[in-house]
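Q: Once you scroll down, you'll see the structures, which are given as structure tokens.
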Structure I
Amino acid sequence: MVLEDYIREYSERTPGSRVMYQRAVKVMPGGVSHNMRYFAPYPIYIKETAGSKIKDLDGNEYIDLWMGHYTHILGHQPEAIAGMVREAVNRGTHWGFVNHYQVELAEKISQIVPCAEMMKFGVSGTEATMYAVRLARAYTGRKTILKARGGWHGANSELSKAVHEPMDVPESAGILPQAVQYTETFSYNDLEGTIAAIRKAGDDLAGIIIEGVGQLFIPPKPGYLETVRNEIQKAGALFILDEVITGLRLSLQGVQGRFNVKPDLCTMGKVLGGGMNISLVAGKKEILGLASPTSGLPKGQGVLMGGGTFSCMPLAMLASLAMVGHLEANAAAIYPALEKKGRRVREGMEKAMHATGINAKCTGIGSLFTVCFPKDDTALNNIEAVESSTDVKKRDQEFRIRMMNKGIYTVYGGGALSMAHTDEDIDRIINAAGETGREMAAKL
């Protein structure tokens with residue numbers, strides 16, 4: 001088989017990663033433990049990180065736009081967090097007991113996040129959304145949950161439905177049909193269709209779970225979230241806002257602050273942890289109270305929320321306290337700066353690609369962005385439109401590898417900017433997009 005020129009260049013640049021991958025596939029399926037970290041022909045293996053940069057086993061340096069699964073809003077190893085983590089390690093990484101740090105963190109979050117009257121901490125976004133759905137069903141006594149087609153809420157069974165095209169095909173073997181029997185779907189940003197789904201569920205609707213900013217960072221149409229929330233409340237169901245990605249990133253109050261929409265429950269993670277594993281479910285006191293060990297509810301009426309062995313470990317609580325405290329103290333500088341960086345990279349990349357004759361569209365909001373290659377004039381209002389009307393393979397294979405060959409690491413054609421990304425970094429990203437566009441155009 002004749003290798004594409006960009007694949008050949010990538011392979012020549014990364015022999016160390018190729019050898020490591022050959023070892024990895026012998027002990028892990030596909031060589032990875034998280035499928036998002038695989039891409040063909042093999043992923044790079046990282047040995048160092050600092051600020052906006054990562055370095056692979058072969059010494060190649062990249063401007064990182066993955067940023068720890070969109071976690072590192074301040075960049076890799078920011079001193080504001082790293083110093084606290086070094087100090088925390090000396091106190092013990094994991095105790096398995098309640099500690100005052102978790103109380104301080106919960107108090108701080110309740111002051112910042114509009115819906116957070118009470119909360120429970122965990123260690124992953126997947127478990128947070130699982131528990132949020134469980135709470136909604138317990139509180140309402142109803143079964144049906146609505147989720148957006150293309151919405152990703154982690155790999156828990158009840159929400160692993162209609163994530164990627166074709167939407168009507170099961171997402172995974174091993175998930176029983178009964179697990180998603182009461183999970184129904186709607187199209188994000190389609191207000192009429194969403195309201196119809198709410199009304200179709202009728203008196204059995206427990207709640208809707210929705211990412212305030214859709215997968216691939218597609219912002220909501222004006223009024224969409226507010227109207228959906230109001231319709232859900234009329235139906236006597238719960239509005240669950242999944243802010244695992246957007247919490248503390250789109251604003252200090254996340255989507256809730258940016259779009260002035262207050263949910264009954266929200267989930268958070270990523271930025272919140274300051275680089276450590278953390279998640280939470282937060283919301284109304286009467287809802288979270290169902291999971292209290294002091295509720296006095298008989299078995300089968302209270303809500304089981306385990307939290308996990310490593311929930312509230314001091315290392316994570318202290319890192320989170322440092323992150324939240326830093327963002328709160330510097331919000332007036334951080335969020336406008338991130339907004340400016342995001343707008344500049346979206347406009348710059350799209351313009352650079354267009355100048356080469358490549359039809360590209362850069363979606364996104366705040367510090368988040370994605371490059372798409374449209375096949376027609378379909379409006380990219382949700383992931384269904386992106387997956388059916390853009391060249392996903394070109395984005396995830398050719399564009400990605402060509403950008404990596406120029407020292408830019410993207411995921412889904414883009415990623416997340418941080419405070420560590422400089423104007424020079426953004427210039428390099430835009431210039432690399434233009435060079436990539438010229439290479440792609442030369443093949444047409």
Structure II
Amino acid sequence: MVCELKDNTAAISEIKRIIGEKSPKAYIRSFGCQLNVSDGEKIKGLLRQMGYSFTEDEHEADLIMLNTCAVRESAEDRVFGIVGSMKKLKELKPSLIIGIAGCMTAQSHIAEKIKKSYPQVDIVLGTSAISALPRLLLEALNGAKFSADISEYDDFSEVVEQVRDSSFKASVPIMFGCNNFCTYCIVPHVRGRERSRRLEDIVTEVCQLVKSGYKEIMLLGQNVNSYGRDLEDDVDFPKLLRRLNDIEGDFWIRFMSSHPKDASKELIDAIFDCEKVAKHLHLPVQSGSSEVLRRMNRRYTVEKYMEIVDMIRSRDPDFSLTTDLIVGFPDESDEDFQGTLDIVRRVKYDNIYSFIYSKRSGTPAAAMADGTSEEEKGRRMRKLLEVQREVSTEHYKRFVGRTMRVLADDTAKKKKGWLTGKSSEFIIVEFEGDSSLIGQFVDVEITGSMNWAVTGKIKG
């Protein structure tokens with residue numbers, strides 16, 4: 001059940017009164033996907049309204065908020081380890097307030113575990129209850145030993161200003177939740193059903209970001225292809241892309257994630273027609289076996305997936321594709337895994353994001369029989385990465401001799417005087433350049449390639 005969003009004005013005013021001129025420091029750490037990072041920016045926005053400043057050092061903090069991920073069990077174990085280590089911080093500074101938010105805490109059994117086993121934690125928030133933070137923080141400041149809210153509230157994206165981590169790249173959620181219920185995935189259980197933002201609200205936000213100098217807009221949703229289906233207006237994701245493409249300014253648009261089951265011709269047309277939409281598509285296949293895809297409840301086959309790939313490559317044989325792959329799904333056979341290797345070789349992905357299957361309590365896959373050993377899953381993962389290295393080593397050569405438009409975003413880690421950035425194709429590009437170029441578009445002539453990036457020199 002979705003609860004009505006409550007007015008935070010009174011709680012925020014009372015917190016500001018309690019804080020006074022102290023300007024306490026908050027340490028915010030987000031784990032997991034870009035939606036989580038965006039949620040972390042909203043948490044920062046609320047805290048800034050309440051008078052908090054921010055620190056990168058947890059030892060300086062008066063408030064620590066961990067914004068968690070639940071996609072894999074290892075992510076939860078990592079957070080529990082960090083929370084356990086914070087017991088010492090609490091002993092050294094009893095006034096320290098520790099809060100945990102995100103997908104992990106949206107699971108009621110996790111919230112209960114935190115309450116029983118981690119007394120150093122003061123606040124627990126679910127993914128859809130970020131708006132309750134002022135109320136829970138006020139309770140903690142007034143001496144409450146434990147305050148929690150994992151309810152699902154109306155979205156509050158339109159009433160809070162995010163404190164963004166970058167001055168030139170911005171994530172913009174266009175929808176929340178998921179209706180797909182893949183058998184291995186916990187996300188629909190922790191982020192709720194799909195809820196789309198109004199098109200005009202998204203357009204307004206992107207316009208403001210472009211006017212403020214942002215160069216990259218990343219549209220976010222668990223499945224952006226479902227955007228608009230719950231709205232009364234006649235809108236969908238391709239129409240949203242075309243509307244954003246009409247905004248004046250020098251910027252480009254990215255998006256993720258795009259579910260193959262409803263990656264339509266209209267979507268592909270919009271990508272090719274809109275000059276501001278990046279020429280890259282992240283299309284998670286998860287497995288190269290139609291039988292495994294059936295048991296995953298992905299609702300497409302390998303043949304259907306390849307129809308989408310072929311449609312794209314018929315328009316541009318060199319179009320950049322990336323994907324997600326799960327190795328070792330319950331009872332994945334040698335033949336199933338060979339299908340995964342085959343599709344990697346056939347599609348020629350520029351990059352893959354691969355994971356060994358992680359059992360998540362409460363999902364149908366967790367109850368499936370699995371006769372494959374962990375040792376065998378590890379062997380398959382190593383083989384998959386070996387094949388992908390072979391593919392990308394050869395495939396990246398196609399960029400040599402081209403001029404790529406690159407958004408410079410950082411200094412190169414191992415090359416003094418070099419910068420790194422990404423092209424429209426989502427390819428990592430390293431090149432010599434001054435740090436003053438960070439946050440700007442530059443044209444780079446590509447002179448070399450590796451299996452993970454290309455190198456070049458600024459054209460001029």
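Each value in this text was obtained by applying a stated rule to the coordinates, not by laboratory testing. All values reported here derive from a predicted model rather than from experimental measurement. Cβ atoms are built from the backbone, for glycine too; each structure is taken alone.
Q: Thinking of I, II, which structure, once Cα Rg over 2.2 N^0.38 Å, for residues 183-390 alone is computed, gives back 1.17? Intermediate values should be presented prior to the final figure.
A: On the way: I: 1.17; II: 1.11.
Derived from I, not from the others.
Q: Moving to a separate point now. Give the label, chosen from I, II, of the structure having the highest value of Kirkwood radius over Cα pairs in Å.
A: II
Q: One of I, II was used to compute relative contact order in percent (Cα under 8 Å, 6 or more apart), and the result was 10. Which label is that?
A: Answer by label: II.
Q: If you don't mind, there's one more thing I want to ask. For the read-out distance in nm of label points 7 Å out along Cα→Cβ at positions 103 and 127, a value of 0.6 was computed from one structure; give its label from I, II.
A: Going label by label, the one that fits is II.
Q: Comparing structures I, II by FRET efficiency 1/(1 + (r/R0)^6) of positions 207 and 383 (r between Cβ atoms, R0 = 41 Å, to 0.05), which one has the largest value?
A: With respect to FRET efficiency 1/(1 + (r/R0)^6) of positions 207 and 383 (r between Cβ atoms, R0 = 41 Å, to 0.05), the highest-scoring structure among I, II is I.
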